[in-house]
1. Between structures 1, 2, where is distance in nm of label points 7 Å out along Cα→Cβ at positions 25 and 129 highest?
2. When log10 I(q)/I(0) by the Debye sum over Cα atoms at q = 0.07, 0.12, 0.14 Å⁻¹ is calculated, the result is -0.52, -0.85, -1.04; to which of the structures 1, 2 does this value belong?
3. With Cα Rg over 2.2 N^0.38 Å, for residues 209-264 alone derived from the coordinates and found to be 1.22, which of 1, 2 does the value describe?
4. Have a look at 1, 2 and say which one yields 12.1 for mean count of other Cβ atoms within 10 Å over residues 105-112, as calculated.
5. Of structures 1, 2, which gives 0.00 when FRET efficiency 1/(1 + (r/R0)^6) of positions 9 and 273 (r between Cβ atoms, R0 = 25 Å, to 0.05) is computed from the coordinates?
6. Thinking only about distance in nm of label points 7 Å out along Cα→Cβ at positions 17 and 257, which of 1, 2 has the largest value?
7. Using relative contact order in percent (Cα under 8 Å, 6 or more apart) as the calculated read-out, with 24 as its value, let me know the right label among 1, 2.
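Laboratory data are not the source of any read-out in this text; all were calculated from the coordinates shown. Computed from a predicted structure; not experimentally measured. Cβ atoms are built from the backbone, for glycine too; each structure is taken alone.
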Structure 1
Amino acid sequence: MEFARPWLLALIPLAFPVLWLRLRAARSAAGVRHPHLALLSGDSVTLRARLAQWLPVLSALGLVLLVIAAAGPRAAQTSEEIEGEGIDIILSLDISGSMRSLDFQPQDRLGAAKEVIRGFIDGRPHDRIGLVVFAARSFTQCPLTLDHQVLKGFLDEIEVGLIDDGTAIGLGLATAVSRLKHSDSPSKTVILLTDGVNNVPTLEPETAAELAHSLDVRVYSIAIGRQGLVPYPVDDPVFGRRTRQVETKIDLDLLQRISEMTGGQMFQATDPEALQQIFATIDDLETARYQTRISTWYRERMAWFAVPALLLFVLEELLAATWLRRLP
């Protein structure tokens, strides 16, 4: 609620001296003259007489409501129209067994990646974003969409073991690029996140990178995790789950070539903070201009105060002329 003429509200305090004068006049008004007042009971003032003295309160309240109505109360309604061309982004996420490595404590690599990706999605409300996952094979977990709540729901369902184990980087990239084939966005981007070496010869990663280049798709490659010995959870039938050191290797040269062929960049994240910073960098690199128009209109609320004010005035006059009428 706001007021078109808020300065008129300064007149509200004037209602109180007016009320005080009217109450004073009502109490000092002449009553019935009688030569022997002692004969009258000391408790001769009736309830109706007492209420009649307070009738000016109704008109005072009515006056306050009229001042508020004159100030122009109104409810502002706004609408926001966003004009611009967003960016189409496909996230291609490795869910091979090595993504369970625990070098991103307290989470594994996949858990840390999912958490950072959620924040990335939240920061781009006007872009269409999709999700591809890959291990030995690849498939589209969620096509391009502006419904980011649905997208994050699909992201939460991802876990290691959904696909046969392996690291088909070429397939993961090609599937992501194919989701952008019919996009008419001025900017098409794939964020490829993996922690291994391409070990599934179905499709060479360089071939997928050439396809991306031909379709003007820019690829940002992210190597997640460190190379060498890293902690990895193992389920032992005798001792239960325990952690042992396993050797991991990431093909950084391949990821660098993929990014260079498509005009993107390659990054490596060895801890959660670095991964967060990498996505922040990509967020700054992939920007689109939007023009926002805000329209405002008002719903007048004057009647909410003027009508009750008039009713109070009428009620005072009716009571003063009928049930609370004072005789001279």
Structure 2
Amino acid sequence: MIYTVTFNPAIDCVMQVRDLELGHVNRAITQEFYFGGKGVNVSYVLRNLGRTSTAWGFIAGWTGAALEAALQEDGIPTGFVHLPQGNTRVNAKLKGTYVDIEGDMETAVNAGGAPIDDDSLQQFFDKLEAVQPGDFVILSGGVPKGTPKDIYARIMAKLDGRGAKIVVDATEQVLMQSLPYKPFLVKPNDEELAEITGCDPLDEQALVEGARQLHDLGAQNVLVSRGGLGSLLLDATGSLQVAPVIEGELVNSVGAGDSVVAGFVEGYVRGTEAGLDEQDAYKQAYKLAQACGSATAFSPGLAPTELVNELLARLES
């Protein structure tokens, strides 16, 4: 089983506008709703790859009910804890042209999440009893204000000794606090790794040394994304892989990192199911991670299956 955990999911209301004027009533040309949050994004990409995952986390109010219903309709099982107060956040994103400004722009207003009370947090920890040896638990993104900053470490402490593979996609102290529990994968970008380790984000060798620091502190696999400079993977066997960025037109960067996480997990599972040894399984995982991240970057949505397969074939040729 694969479980994705999103403490602060969201509904994004994306509106296309023309000649936006601040301080005036504007009309949208189009309006679309996207149901997400980092862990939810991972579940959607896994679904596109043909893998079922269960979306866990916290939702609240009628917006939370709408998000849960949308995921279930899209074939993603859910196990959210329903908070007693508030609503799941709605983010507003305006894309288009502005009066007196050349070119397209995007303005985003992100809301805060509903508060997580102690009883609801305990309900979530009770759900962790379902995790079995070999299961994946993917912890992604930030947490609402007021939630303990060490919550990921607490989750990992609860799961310690269960034989589960934990993925942590977080930054700074949240990431560092997870390392004693030996997460299966951490995925900082170059700037985040520089903030943690003090390395130069533009120096590839310095990033490799920064990745080794996280590896030595407990992370099994360290995947560092570098934007237009590609990425690198220091895997659990100590092997280093470095890859340039896949060429293509950038359409959308939202969710690309989540797609990398989903691709790595799915690639590793496929490799082990095929009987590959550990090192070859990591090589396959890294290739699928690259293909998924780029497929999202080159598309308006999350990692379309056909494009993922096309890019993966390009990497394997």
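1. Working: 1: 7.1; 2: 5.5.
Top value of distance in nm of label points 7 Å out along Cα→Cβ at positions 25 and 129, among 1, 2, belongs to structure 1.
2. Working: 1: -0.52, -0.85, -1.04; 2: -0.28, -0.83, -1.12.
So the calculation was done on 1.
3. Working: 1: 1.73; 2: 1.22.
Label of the source structure: 2.
4. Working: 1: 17.8; 2: 12.1.
It must be structure 2, since only it matches.
5. Working: 1: 0.00; 2: 0.25.
The value was obtained from structure 1.
6. Values: 1: 9.2; 2: 2.7.
Largest one: structure 1.
7. Numbers: 1: 24; 2: 14.
Derived from 1, not from the others.
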